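Trainee: What follows is a group of structures, each given as structure tokens.
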Structure P
Amino acid sequence: MTKKQTQLSLLMQWYKTYGRHSLPWRHTRDPYAIYVSEAMLQQTQVDRVIPFYAAWLKTFPTWAALARAKTDTLIRAWAGLGYNRRALYLRESARRVEANGAPKSLEDWRALPGMGPYASAAVYGFTKQKFVPAIDTNVRRVIGRIFLGIPYPLPSDDDRILQCVTTSPIKQEIEDSRYLSRHLTSALMDFGSLICTAKHPLCSTCPLRDVCRAKKSIQDHPTHDAPRTTHAPKERRHASKTHPDRIYRGRILALVREKNKIEIKKIGKLVDSTFDLKKDSAWMNHLVQRLVTEGFLKQKKSFVTLSND
């Protein structure tokens, strides 16, 4: 058995004992339910997603139920998950599935709104119960460190990482083991989240420490000096505001959910403690109008409500 096969074997041995097998979306092969979980897990922590996932499937149990959902019901059901656009992407996907049929290929999943390369590969792989190579932050970190010896992998390393898992002997070992093929994606996710973390990897107790090619480099490179592995995306920010526009958009939606109906001119002071009538009115009105244009809110005269389209 080669060193790389030993690495995979140890990883899967750890996963069998310590993997998060109780996660609800790991106990279904329903493509819709798996798709919902991946949409929710984008940019949201697992523990936070679990209760929302159960509630969502109770309210919208099928593609058809979600396709019929009104925007106000949708936004209320999504409240607390953040990045509300994901809720609209989910409904648009459901409407496409109802019109065109369920996705059958990786390309079909990739074509749905909001589905990036990793999410589409994950959903396709989970529904087919096989490993489909795709890179997210956890996969990048685990494969990059253990197999390639890159202590702090960057997106620029993704081609090497992808090649690593799609060439022999790793590819052959995956194909030879049904358990490995079915569960490798979950194992990589869990190991990256629980052991091989970005800021404080548990190298001293890691079950793969003897076969990890990056162990010495990480030990020689203290965590507080570790380079940033990603660059925060540039976000729209008004004047000297503390937060990007995204935060204030979320606050506006939360306010309208709470009040049901509110006069536009009153919104600024309620969502921004530093709101200045002269300096910030045009900006705040622009945020509200964008939410109207994007279908989140509905305006009638000088008031807004959640859209009921």
Structure Q
Amino acid sequence: MVWKAVRNEVLIGMLMVALAFVFALNYQLFIVRNNFAPAGISGIATMIEYKTGFSVGYFSLIVNVPLCAAAFFLVNKKFAVRTFTFSLAYSVFLLVLDMADLSSFQYDAQGVDTIFPALIAGSVGGFVYGISFRFNSSTGGIDVVAKYVSKRDPLLNFFWINFTINALIAVASCFVYAEPNAGGAIVYDYKPVCLCMLYCFLSSFVGSAIIKGSKAAYKFFIITPHADEIDREILEKLHHSATRLQGAGAYSGEERDVIVCVVNKRQLVEFKDILKKYENTFAFVETVNETIGNFKRARK
């Protein structure tokens, strides 16, 4: 058991290193040349590098080392170690890629198709965010703070804190990337703000989709006097089982069978077709983000 746990941690550590490389390469190929700030700490680091030349790699280390140390004692040891592995590898890869000649591969929008670098970078960034969170890790920075806040107060909606930080980064980028015109007057460009907002939205959307997983399903609650017939059709046509409960009407006091059944998205229409056949049958459906556990498939 100990060896299995160690092997699992090693494999997850290797995954964090691979994700860090993808994250660093994403930064170098799609963000550096297109003058916009991504989300969170990386966005702040990007603007600092643009103005001062101080590497994002070093800035990431300076910020994430104390954050991971605090998370080790205040949040979760595994989370802290995995996040530190990601952050360290990300910084190293950024510094190495800084010395490499990637000019042939970098996406330079050249003021034309400027939206595409943000679309690509946001999608890749969201993929990295999502996979990291699914393995109880993160990309560091604001994500570590989010984990701590969620642990201290699970009811607190960290979305608004994260939104505020990213909004400030977006507004700041308008001034950071401002350039003087031919007459020497500073011209404020809204393009970096729009690209930053697009990156933040897309990375959040993709990351959330991955965190929810591909096991989304629908849960049906069916109140019916035809429970036996419906159960039989669920077994024969959908190859699912169901759970039978007993209920009573609040107004009439009449007893009714209640069927609870979870089906995947592809079977939604078939399930509705089954229910349409039976009179005096009432059903409502809820979205299930993920199903957990191993369930035997009903035989044909």
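Trainee: Figure out for me which of the structures P, Q the number 23.0 belongs to, where mean count of other Cβ atoms within 10 Å over residues 125-132 was derived from the coordinates.
Mentor: Q
Trainee: A value of 27, 41, 26, 6, 0 was computed for P(r) over Cα pairs in 20 Å bins from 0, in percent; which of P, Q is the source structure?
Mentor: Answer for the origin of the read-out: Q.
Trainee: For which of the structures P, Q does the calculation of distance in nm of label points 7 Å out along Cα→Cβ at positions 85 and 261 return 3.0?
Mentor: Structure of origin is P.
Trainee: Computing Cα Rg over 2.2 N^0.38 Å, for residues 165-236 alone for each of P, Q, which one ends up highest?
Mentor: Biggest value here belongs to Q.
Trainee: Next question. Of the structures labelled P, Q, one was used to calculate distance in nm of label points 7 Å out along Cα→Cβ at positions 141 and 173, giving 2.2. Name it.
Mentor: It was calculated from structure P.
Trainee: Here helix-only ellipticity at 222 nm (-39500 (n - 2.57) for each DSSP H run of 4 or more, over all residues; to 500) was calculated and came to -19500; which of the structures P, Q was it taken from?
Mentor: The structure behind it is Q.
Trainee: As an exercise: semi-axes √(5λ) of the Cα gyration tensor in Å, for residues 29-180 alone, calculated from one structure in P, Q, equals 27, 18, 14. Which structure is it?
Mentor: Answer by label: Q.
Just so you know, all these numbers are worked out from the coordinates, no wet-lab data involved. No experiment lies behind these values; they were computed from the predicted model shown. Cβ atoms are built from the backbone, for glycine too; each structure is taken alone.
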